[in-house]
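All of the numbers you see were taken from the coordinates with simple rules; none came from a lab. This is a predicted model, so every value here is computed, not measured. Cβ atoms are built from the backbone, for glycine too; each structure is taken alone.
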Structure 1
Amino acid sequence: MEKKLSSADYIALEEKYGAHNYHPLPVVLAEGKGVYVWDVDGKRYYDFLSAYSAVNQGHCHPKIVKALTDQAQKLCLTSRAFYNDCLGPYEKFATEFFGYDKLLPMNSGAEAVETALKLARRWGYKVKGIPENEALIIVCEGNFHGRTITIVTMSSDPDSYSQYGPFTPGYALKKVLEEKGDKVCAMIVEPIQGEAGVYVPSDGYIKKCYELCHAHNVLFVADEVQTGIGRTGKMFACDHEGVRPDMITIGKALSGGTLPVSAVLADDEVMLTILPGEHGSTFGGFPLAAKVAVAALEVIRDEKLTENAARLGEIFREETGKIKSPYFKAVRGKGLLNAVITEPSNGIEAWDICLKLAERGLLAKPTHRHIIRFAPPLVINEEQLREAIGIIKDVFESL
């Protein structure tokens, strides 16, 4: 009989044969259902990361899995060299669902952001009339939009950009609209900075940025790959301020965590600046993705997961805010995208606290040395949430 591998065996395999570009918690997961995951030894955990908000609908949601398996037995991939009977219906559903003229399908969140940057520049040259190769894009300090060379050009985090240069030129990191507004084609912003530590901007910030952009004929682009599709208690985080961006990038929960599926949403004036042959992806808009995305959005809508995130997020912040521990500093967030800011002391940092949480059956991951992000699947109920909060409180107060 074949020997059953242990957690240590699986970790050793990744260490020996895989690139060392991640530093996972020492937990080897083998199964997931709803808000729970199980390791190879059968231990159950609350998943409070949700694959960085890709699993908003919960692990292995039956409706999404059925859409995936049904379509996988018919047709998986055609490339965009031909039409297929899934993409058009998906594009119609999604544009009506979100309220935009057009959807451009891609795969990863980074691809969606790259696509938005290309669209912004193309709009800047063809519509706004910016001289060729002079278009500027404004970004925010502390941003995280992905891992490509162009995107890490925009980063202010040394872990993201160090030793990856030379970088793509043409990005402005300061407020330049007054000085160079005639050459600025877009501003791209995360309505809440997730990877930076769930930084929530002050009330009115997003709206003021949007208004300032429009005053200077600049596109306002929202990266909602992590914050979108119900995570913050609204369909999009920008909805909290009544802002409809000129472009939105979405991904992660667009597939419920079953496939890499992403997209850019925009109206015709922006989207139609790219013509056939000028941008694409072999897998972008493939039949499997189209069917899965429709099912994933229907789950968000039909199970009222956005409303659930809003209600339970209030409970999470209220209850965790009562933690009495020298290692607890504050909690912040919106909906079910939250972070606890820790006070490192006595050699104990956020990583060490996450190890203790895992021992107690709750998985979360630090971002930077002092912040722990807590983002459970939106299908979590109040009883489960309160049990998980109890675990978090116990760990902090027993340190």
Structure 2
Amino acid sequence: MEIKKTTLTLALIAGGASQAHADTLSDMLSQGKMDFQLRPRYESVQQNGNPNDASAFTMRTMLGYSLAPKSGIGGMVQFINVSNLGSNHFNSTKNGMAAYPVVADPSATEVNQAYLDYSGLSATLLKFGRQVIILDNARFVGNVDFRQNMQTFDGFSVENKSIPKTELFAAHISHTKGSYANGQVPAGYNLQSVGIDLLHASFVPMKGMHLSAYDYFYKDRSQLDLAAGNISDATTGIRLNGSAGGKIRVLYTAEYAKQRGYAGGKTGIDAKYRLIGGGIKIGSLLARLDYEDLGANSTGTYGLQTPLATKHAFNGWADMFLVTPGKGLKDMYATLSGKTGKFKLAAIYHDYKADYDSTHYGSEGDLTASYPVDKHLGVSLIYADYRAKDGAGANYSGTTAPNVNTRKTWLTLNYLY
């Protein structure tokens, strides 16, 4: 009789626990939050030497759902679709239209993010699965959000904020989704096998100042060891960024990194990264001058690479330097931006030279205007004009990109809910 009572008690406890778990899961789902984005875009490209102009009308649709955290457990799933809404007059890197300039937005439907997270430890967030990772200004690690099919990472990450004014981050990545790291085609469609370890620490020593240090280890498992296309590397660096002042703010940035061969990377990977810049901000008006040097090795055969970066944000919006030339790249650029009413305006001028010798690649002028229609909808117009100089028409050393005059225009609507 006593055994029957014990069995019944255990069954009731198990049933209650099962019901409790079911109720918890139901709450996580019912109390969760949906995110939704529509981003139609028109992009045109004109390149000297190509008789055809590219004209692409594409649509990004993203739909996601985040679980309401319970007992420190949460997560999300997000789907992304990129569709071509117009004629096939562009090279998406997937559609076979190689006679046209590249617009790297091929059609695809994918899982953009899918992860579980745990925040039950003090000042710590653990995340496992496909996720967005952006470190510092995305110069070395970013989500490539400008392209219609963005970059996300499969792996495990941990973020800790238990030390005052300090954030520690570490991740191990097994795959990159949407990677265009080394010209892999089709762009935005790859699930590239990698072995990536990211270590990053940031510290706020005083108001307005941010200091960070990092060590990034990148192994491209899709390449044979020492193959000419294997840019597996390790990059160690330090970055200082901030502003000071009152109504007139003084802006400053300095960064230094060293890149070396790692885990089967080809011979000759040995380069330095330098960035120095500053400016003034008065209200919404900003003016600054920056100098960025993606260095070359001692023989001018390898220029520092940033395979995980949000590359479009750097070295000109015409995207002429997604792969750094073998002779490296020095980019001196001036930025002027501000607001008039609700309009945000910006102009940037770049001058490009080789790090290894005096080769003058060219110059570029970039213009952008954006307007928030309401809290959900925005519109932007961007124009980039690259002008080739020395060696016009030839390929950059170490790349397949022709050094030709290139003009690009984007008109984008962005709806977020």
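Couple of notes before you dig in:
- Which of 1, 2 yields 23 [relative contact order in percent (Cα under 8 Å, 6 or more apart), calculated]: 1
- Origin of the derived value -2500 (helix-only ellipticity at 222 nm (-39500 (n - 2.57) for each DSSP H run of 4 or more, over all residues; to 500); candidates 1, 2): 2
- Structure (1, 2) behind the derived value 1.7 of distance in nm of label points 7 Å out along Cα→Cβ at positions 307 and 355: 2
- Which of 1, 2 yields 0.55 [FRET efficiency 1/(1 + (r/R0)^6) of positions 107 and 323 (r between Cβ atoms, R0 = 41 Å, to 0.05), calculated]: 1
- Test item: distance in nm of label points 7 Å out along Cα→Cβ at positions 91 and 259 calculated as 2.3, pick one of 1, 2: 2
- Label whose coordinates, when Rg and Dmax of the Cα atoms in Å is calculated, return 21.4, 72 (choices 1, 2): 1
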